[in-house]
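Chemist: What follows is a set of structures for review.
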Structure 1
Amino acid sequence: MDQAPGSRQDDAHSGLPACYRHGDRETGVRCTRCERPICPQCMVSASVGFQCPECVRNGSGTGHAPAASRPRTLAGGTMTADPRLVTKILVGLCLAVFLVQLSVGDRFTDSFDLIGRAYVPVLGEVEGVAEGQWYRLLTSMFLHGSYIHIVFNMLSLWWLGGPLEEALGRARYLALYFVSGLAGSALTYLIAAPNQPSLGASGAIFGLFGATAVLMRRMRYDMRPIIALLVINLIFTFSPGFNISWQAHVGGLVAGVVIGYGMVHAPRERRALLQFGTCALMLAAAVVMTLLRTGQLA
């Protein structure tokens with residue numbers, strides 16, 4: 001019977017076996033559990049050698065649950081095939097919402113941006129978080145005011161988000177992103193004028209800045225690049241004429257530093273409890289700020 005090049009018959013001539021999942025790839029590495037040959041794409045790092053995806057997924061009769069055998073990120077999250085998937089989804093959502101803004105116009109933007117309490121001419125009513133529209137604290141994180149605004153935010157999200165998602169894992173990364181964004185929105189609501197609208201993913205992105213700085217310090221990387229970039233962004237934040245909501249940036253940054261510290265420094269035996277407990281603490285702070293301001297404006 002004829003066989004295509006790269007088949008097992010050809011592999012036998014070369015002296016190396018073929019990967020059990022990719023028959024056209026020769027390899028000299030075998031799974032430390034089942035001893036089947038595996039190529040670089042199928043290798044999963046283990047404490048000793050490499051394991052194949054099936055042994056990692058099934059536990060391979062070790063007596064441990066499958067989850068116990070899965071490789072983990074620095075923060076204890078599950079490693080995935082696409083470590084930037086959540087970042088891609090967040091960028092896609094922001095871009096999709098921006099297209100809706102361009103198509104529908106101010107009526108859509110004014111319905112979902114962050115505003116404390118004010119009469120909105122386009123809507124013809126008094127609107128705002130103080131009127132019970134708490135969803136604005138979240139929806140404003142996906143709105144942007146101009147092409148430059150969304151381009152800079154999405155580039156920052158992609159540059160910072162991908163490595164963080166890979167280091168933390170999807171669940172922890174999502175918690176960091178949304179809690180930092182909500183903390184920025186809550187501080188804006190608390191301090192800014194009630195009739196001052198605010199929008200953008202900057203609060204969440206500054207949370208990523210803070211967590212990245214903590215992670216780099218934990219890994220003993222050179223801190224100068226991230227500090228320089230953060231200082232430049234803060235200079236723009238507080239410079240007059242740029243019309244930037246500094247409250248969102250500061251709130252997100254503080255939350256990101258606190259959550260990032262909890263994520264990467266939590267001891268292994270109580271890691272999940274301390275990590276998500278830190279997120280809950282920052283979320284509670286955002287709720288308290290929101291309730292205080294609502295009481296003032298009601």
Structure 2
Amino acid sequence: MDEQPEPVQEPAPQTGGGLDRRAELSEFLRTRRARLKPEDVGLPDFGRRRVPGLRREELAQLAGVSVAYYTRLEQGNGRNVSAEVLDAIARALRLTGAEHAHLMHLAKPKQHKKKQTARAQQVRPALRHLLDSIDTVPAYVVGRRSDILAWNRMAAALFGDWAELPAPERNWARLVFLRPDYRELFVEWDQKASDIVGYLRMDAGCHPDDPKLSALVGELSVKSEEFRRLWAAHDVKEKSYGVKRMRHPLVGDLTLSFETFRLVDDAEQSLITFHAEPGSPSAEALRLLASWGADATRAGSGTPAR
């Protein structure tokens with residue numbers, strides 16, 4: 001597995017408003033290496049370290065590649081690297097499944113047509129009808145860049161009427177980092193913020209040439225110190241399932257479980273639902289929101305992001 005990359009001309013930095021994939025790969029590997037200690041991977045710790053984490057030679061030894069090879073990779077040169085070597089480096093770095101996938105996206109990116117990347121995402125009419133028919137469970141569809149594409153009446157009652165917002169502002173990252181009311185809505189706001197940045201990092205790995213994503217990251221980096229800090233950590237996360245605690249201005253505290261259903265026909269769209277344990281105070285709070293309907297918030301119906 002100690003293969004050497006073929007001599008190639010270094011690619012020029014990306015232009016056109018996208019993210020620099022080489023810089024992303026370099027920083028991701030560096031931050032993953034920095035979080036490991038020698039004792040974490042069964043290596044002796046000799047001497048004082050100038051920087052935190054494993055040394056490059058230690059990581060190369062664990063992965064079974066030469067120091068020169070790993071150094072080139074960490075400098076952002078992922079061309080000609082094999083999937084087997086990336087798998088070995090992922091194991092050496094103790095990457096999660098999401099982190100492993102992110103590494104593959106950065107080192108061996110798939111080619112996307114620019115028109116496809118820039119095209120506005122559309123939610124199928126049948127899926128919209130399904131959302132409208134779910135009248136007791138908050139549900140919405142989220143797409144690339146954490147854009148909120150469609151939602152039902154219960155989601156509007158729980159999170160606020162997104163129909164009142166311009167389409168570009170129907171975005172979870174903008175809502176969480178730029179809107180004080182969402183900071184108050186989520187009891188564990190720090191965790192919600194970390195999750196959102198992790199999702200954006202995964203998206204950036206898949207679409208580093210997306211100018212809208214680059215613009216979003218730039219805007220949030222300027223406007224939010226918390227976003228800058230979390231973005232610099234290079235943590236990644238897949239949308240999954242879990243529990244969120246919220247403090248609604250009308251019904252008080254809620255503890256809701258959420259589930260993520262990635263669409264088979266469009267892996268870049270996911271249906272998110274929230275539900276409460278039967279018979280719990282949170283279930284009663286959701287029932288009240290459902291009964292109040294438009295009195296709780298002016299309910300809206302999602303429209304495609306423009």
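Since every read-out is calculated from the coordinates, none of them should be taken as a lab result. Computed from a prediction, not measured in an experiment: that's the story for all the values here. Cβ atoms are built from the backbone, for glycine too; each structure is taken alone.
Chemist: Can you tell which of 1, 2 yields 14.4 when mean count of other Cβ atoms within 10 Å over residues 128-135 is derived from it? The partial results should precede the final answer.
Modeler: Details: 1: 17.0; 2: 14.4.
Computed on structure 2.
Chemist: Using distance in nm of label points 7 Å out along Cα→Cβ at positions 216 and 232, single out the structure from 1, 2 with the greatest value. If you can, show how the numbers build up before the last one.
Modeler: On the way: 1: 1.2; 2: 2.3.
Greatest value across 1, 2: structure 2.
Chemist: Tell me which structure, out of 1, 2, gives 1.6 once distance in nm of label points 7 Å out along Cα→Cβ at positions 32 and 240 is calculated. Please list the in-between numbers first.
Modeler: Numbers: 1: 6.3; 2: 1.6.
Label of the source structure: 2.
Chemist: A value of -18500 was derived for helix-only ellipticity at 222 nm (-39500 (n - 2.57) for each DSSP H run of 4 or more, over all residues; to 500); which structure in 1, 2 was it taken from?
Modeler: On the way: 1: -18500; 2: -13000.
Structure of origin is 1.
Chemist: Suppose semi-axes √(5λ) of the Cα gyration tensor in Å, for residues 88-167 alone works out to 34, 18, 12; of 1, 2, which structure was it derived from? Kindly include the intermediate steps, with their values, before the conclusion.
Modeler: On the way: 1: 27, 15, 9; 2: 34, 18, 12.
Traced to structure 2.
Chemist: So if we calculate volume of the Cα convex hull per residue in Å³, for residues 104-255 alone for every structure here (1, 2), which label has the highest result?
Modeler: Details: 1: 110; 2: 128.
Max of volume of the Cα convex hull per residue in Å³, for residues 104-255 alone: 2.
Chemist: To test your reading of the models, identify which of 1, 2 gives 15 for relative contact order in percent (Cα under 8 Å, 6 or more apart) when calculated. If you can, show how the numbers build up before the last one.
Modeler: Values: 1: 15; 2: 21.
Here the read-out was taken from 1.
Chemist: Please state which of the structures 1, 2 yields 79, 45, 36 when Cα extents along the principal axes in Å is computed from it. Numbers along the way, then the final one.
Modeler: Numbers: 1: 79, 45, 36; 2: 65, 43, 35.
Computed on structure 1.
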